[in-house]
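Colleague: Alright, structures below, take your time with them.
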Structure I
């Protein structure tokens, strides 16, 4: 799991990855700590790239994501990017291994369908 710290980091990931998860994590919030634990547990169950942004250390990037993609900032917040679009997000107690797996499987099937059509 790689930490994103600035716009250049995000731009590189968007260019290199068709899809990925990003967790906006607060270093001081106990709810965010639980969400991070769920996210880390999910990491062992997926091949989809996972990234994390520490809100206190990368606030400009966090704000840029909210403005660029039209997603209201929350923390903790999990985002799923697909082809440079945020197609799913969840916050607080809605960030669980089960939900992350469901989103992963949903988009994995769509990507497989697109690959077989080509």
Structure II
């Protein structure tokens, strides 16, 4: 079983969707996946008024997709953890209660890095 870390730095719908799709595939293959949502990406995981930009062509075509559904499916495997960046959360005034149920916790990048140590890291910006 491999470990995959995904750094998600954008709230563009297509990029948030891609990270969710990657998570479903990886967890279904038995891998552990840890997502670190940072910078604008934290806004995509809020309970109320989730902010996902729809500016690129893929996002426009996928605008009706249940993006969070991919994350929820992967979480059912027990092999996905999703963390919101503590710095970005502070920038946007977000606390744990502001996030949807996909977010496991608010952590710093050091905690994320230690959790995926030795694993593959993918950056999506």
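What follows draws every value from the coordinates through simple rules; no lab data is involved. Treat the numbers as computed from the prediction; the structure is a model and nothing was measured. Cβ atoms are built from the backbone, for glycine too; each structure is taken alone.
Colleague: I, II: which one has relative contact order in percent (Cα under 8 Å, 6 or more apart), as calculated, at 37?
Modeller: The read-out was computed on structure II.
Colleague: Name the one structure among I, II that mean count of other Cβ atoms within 10 Å over residues 8-15 of 21.6 was derived from.
Modeller: That value comes from structure II.
Colleague: Taking mean count of other Cβ atoms within 10 Å over residues 32-39 as the quantity of interest, name the structure among I, II where it is greatest.
Modeller: Values: I: 19.2; II: 24.6.
Looking at the calculated values, the largest one is II.
Colleague: Distance in nm of label points 7 Å out along Cα→Cβ at positions 24 and 80 was computed and gave 1.8; which structure, I, II, did it come from?
Modeller: I
Colleague: Taking mean count of other Cβ atoms within 10 Å over residues 16-23 as the criterion, which structure among I, II has the greatest value?
Modeller: Largest one: structure II.
Colleague: Which structure, out of I, II, was helix-only ellipticity at 222 nm (-39500 (n - 2.57) for each DSSP H run of 4 or more, over all residues; to 500) calculated from, if the result is -10000?
Modeller: Values: I: -15500; II: -10000.
The value was obtained from structure II.
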